[in-house]
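> Following this line, the structures themselves.
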Structure I
Amino acid sequence: MKYLILALLSAVLLSVSWPTYGVPFFIFFALVPLLVAEHEITKFSNIKRKSLAVFGLAYLVFMIWNIVTTGWLYGSKNPDGTNSIPAVVLPVLANSLLYSLVFLAYHWYKKIQGTYWGLTFLVAAWMAFEKIHLSWEFTWPWLNLGNVFSEYPKLIQWYDTFGATGGSFWILLVNVFAFYTLRTWEAGRKRKELIRNSSVLVLGIVLPMLISLIKYNSFNEKPIGQVNVLLLQPELDPYNEKYQKDSLQILTELLELAEKNSPQDKNIKVDYYIGPETSVPGSGSISETGFAQSPLLNTIKNFLSTKPGSVFATGISSHKFFTDGNIPKNAYQTSQGSWVESYNSAVQIIPHQKVEVYHKGKLVPGVEIFPYMNTLKPILGDAMLNFGGTVASLGIDDTRKVFTNPFNKGKLAPIICYESVYGEFTTEYVKNGANFLAIMTNDSWWGVTQGHKQLLSYARLRAIETRREIARSANSGISAHINAKGDIEGDTLYGDRTALFAKINLYEGQTFYVRTGDLLTRISIFVLGFLIVYTLIKKIQNRKK
């Protein structure tokens, strides 16, 4: 019962820390009860299968945490309109398992090398796991620890140096040192040592925040220019209305929204009209080889012809046909025998110019990508489709494109929805010249839940990491203007059909994080490798003796 209570305490502390409903400061001690339970099971309990007990407690902790923080996935629906139970059950069970395996690996390593080397292993292994979750096809970095302070940008301005992964490293170190402080007190009951360790612990929490507050209040980067942006929020039901309405009607309503909310003052020009993810068409997609002939895209160009100097950037669904000799891996064969690849795309449209297009590079597992399809599809068949997922994968762009505005200094990063969760990935846009970030998203899949709030909140981390302002257009909201310090300058209400006008500052230069990416993660992976190799060598030497 004692171990169970400790596990539940860790689960509660992790859960109540999370944005956008919680208080993040609990995260600094959230893992301590679980570490205490593991230590007592290993050292003092009479449990025979100790590894199984540790794994079970860890799984309970991480499953509760996953359910509380990402249970909003239940709001996604099946094609028949019912809520999708597998959409929340499968990610929760799988993600909880992965976190539990990391903790179990720590337990095993600690038994071999002792507590202090084991704690070092835990930090390195957790950081390596977060990197895997940022990189592989089952990617789900929603619960990476560094995300937890997204609602408190004043306290994490140093993310421009080490990024959100640096935040994970910070949180892990504090948890480990808090556990160390508790253990040394229990072992020796030395008051001076307790005071010293507690002081170091408090300093480890407070000092980064003080540095951040200084950086926040002294931020004085000068923009190289400014652009006027109108963020469109059409509030189009993605389950029914989008596929029942005529595509031209959907576009007409989007342009009416743009016209209605354009500034009445003729001296104020809109430089960018920005629409959300897959704004057009309704059902189906637009052929990229036929962009020049597309009635929908030409309708947008006709709209822009009355707005000299304005550019339209929006999300679309697109596809491209291929000949037999040039077929990409994610293409599929139609009933007519031709090969086609589909995309979740962003386009920049300017009258009398070729339409620029970018294909989303980070796809949602199970919805936009069939993870490791060549291996798993023969095993699963159409099971993923039956769960509301996909039996194919969208095509992607290997490089992050930047849309340059010919009328001003604007260089737009066309970030599509899920991509905004990825820090190092987003820096690639800035490296390629982007001076502001445009997030085109559709957060309507989960309804009025924490889902759309958390995705908006994570965008604030990208602003700090890159020191770029963000113009965020969301189908049903929340559309927002986020400044380079992570503050929300203006936003809309979720569920409104509206638009948001914003003056976006353009910044040049690259932060340390943009230049180096997840540096602390790479160091942690090196340390993890050293710890494993060192232990193996030591074991071999002991066997020889």
Structure II
Amino acid sequence: MLTKLPININDLLHQRTVESERIEYKAGWNPEAILHTLCAFANDFHNIGGGYILIGLDEQQGQPQLPPVGLLPQQIDSIQKELLNLGYSAIFPHYHPLTATYEIQGKTILVLWAPGGEMRPYRAKLSLSDKKSDWGYYLRKHTSTVKASGEDERELLGLAASVPFDDRYRQTARLDDLSPRLMRDFLEEVNSELASEAQLFELETLARRMNIVGGPSEMVLPKNVGLLFFNPHPEQFFPATQIDIVYFSDGVGGDRFEEKIFKGPLGRITRDALAYIQSNYIKEGVIKLAHQAEVERFWNFPFAAIEEAVVNAVYHRSYQIREPIEIRIDRQALVVLSFPGPDRAIRLQDLQSGNAVSRRYRNRRIGEFLKELELTEGRSTGIPKILRMMQQNGSPPPEFETDDDRSYFLIRLPIHQGFEQVTEQVTEQVTEQVNNQVSATTLALLEALATQPLSTKMLLQTLSLLHRPTFMDNYLKPAVAAGLVEMTEPDSPRSPTQKYRLTVLGQNALLANKRA
């Protein structure tokens, strides 16, 4: 019996990180109805990760009613014994949910965690009162459990022929390929009820609680999702599991570009890549308009739209295809490219209008962990949010591209058109400044920072300088004072990871100097 589940009980009660269709509340023990719901969650028709049944908790219009009805200790013991028997005799293949008890407002409830099964399709007895009862397949339709029939049954049998890639065992991996530190850090970060006990568990016990391993004790195998999130180097199992960011300072056809590659656990590289983009490439534009007192403010690219595009790629790419996620940035657009493309049932025109809906996700378990990290909401909200954020920023609409074979998916976020006006205004200012004020030493510093941000130590090496005070007085301080260079961490000037980068003014100073 589990004492804690790898999810915060308050998230279940308030439906924060788990969709309502994945939760069912039962005031008491109703074995036949609960059996059918367990069967539906095990079949996981929409690949959204199974579900939870909370026994001892009444509901009204889909919302739990507090305080709970609660269960007595002897009831819980009886229910668990009956569940064990039902898992062998009333559902096939055999299936057993994981259980945990919780105290809510002085009452005890029993939670059944029913992940999507590894041997679906599952079928259950139609009736427990009839010993000769027929069997049927069950699935979830919104917040209800229904018996599959007709086209739904045929589709279930077809879909269930294979376990999704991220939920499969990795035959070439071992249990100790999973990092207990990464697992515990994750549980702490998502505020899991399991976090407080994680230090006490053996690796196998903790991994089973998190449903990232399977198989008998003598041959425990990690699942692909476990290796992607909790192995320090998942690329050794899944080549090209990385995010490449390429910035073309002179345009895609130019000779100059800077590249940053992120490798490591999936959750970490997703956040690190987004932080890198936000720190280095997100700029605010300000235009003073002649006909109004207020200035117009906007971003070159709205960060919320970038976040959705990148997380969408991490969520929906195939980790069997040896191609990284690539993010290309230039003065015209930010492009996110991943492989393969969306399901054939989704039309490009529906994506462009924000009306595309897919309930059959390629990587359901990856989606679960991304939702726990609050990087995605799921439920097909990503594309509509990209459209909404671009519109709110005053940017041109995003563009979505794939081919007939759906071999790739490209999201293009055009730069805000106002940045052309900002650039023109800045270039005029800079041309005069370059001609009259910017010294040769400052220009040398700008050249050193042309491709990427650098630390003070790296700048000294690049400029072949040994005397730090001379560098500060003749190079760095004048450039910062002129607004040509800025800190990457302005709120922490003495940070050991502090670097310096060109501002928009500095970038245009270089351009103006070349033209002069």
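> Quick check for you: by Cα Rg over 2.2 N^0.38 Å, for residues 76-259 alone, which of I, II is greatest?
I
> Consider the structures I, II: one of them gives -15500 for helix-only ellipticity at 222 nm (-39500 (n - 2.57) for each DSSP H run of 4 or more, over all residues; to 500) as calculated from the coordinates. Say which.
The read-out was computed on structure I.
> So, one more: Suppose you compute FRET efficiency 1/(1 + (r/R0)^6) of positions 44 and 244 (r between Cβ atoms, R0 = 30 Å, to 0.05) for every structure in I, II: which one lands on 0.00?
Label of the source structure: I.
> Figure out for me which of the structures I, II the number 1.00 belongs to, where Rg/Rh (Cα atoms, Kirkwood Rh) was derived from the coordinates.
I
> Here's a follow-up. Here relative contact order in percent (Cα under 8 Å, 6 or more apart) has been calculated and equals 17, so which of I, II was it run on?
Of the options listed, only I reproduces it.
> Have a look at I, II and say which one yields 19.5 for mean count of other Cβ atoms within 10 Å over residues 20-27, as calculated.
The value was obtained from structure II.
> For distance in nm of label points 7 Å out along Cα→Cβ at positions 12 and 252, the calculated result is 4.9, so let me know which of I, II that is.
Source structure: II.
Only the coordinates and a few stated rules stand behind these numbers; no lab work does. Source: prediction; values computed, not measured. Cβ atoms are built from the backbone, for glycine too; each structure is taken alone.
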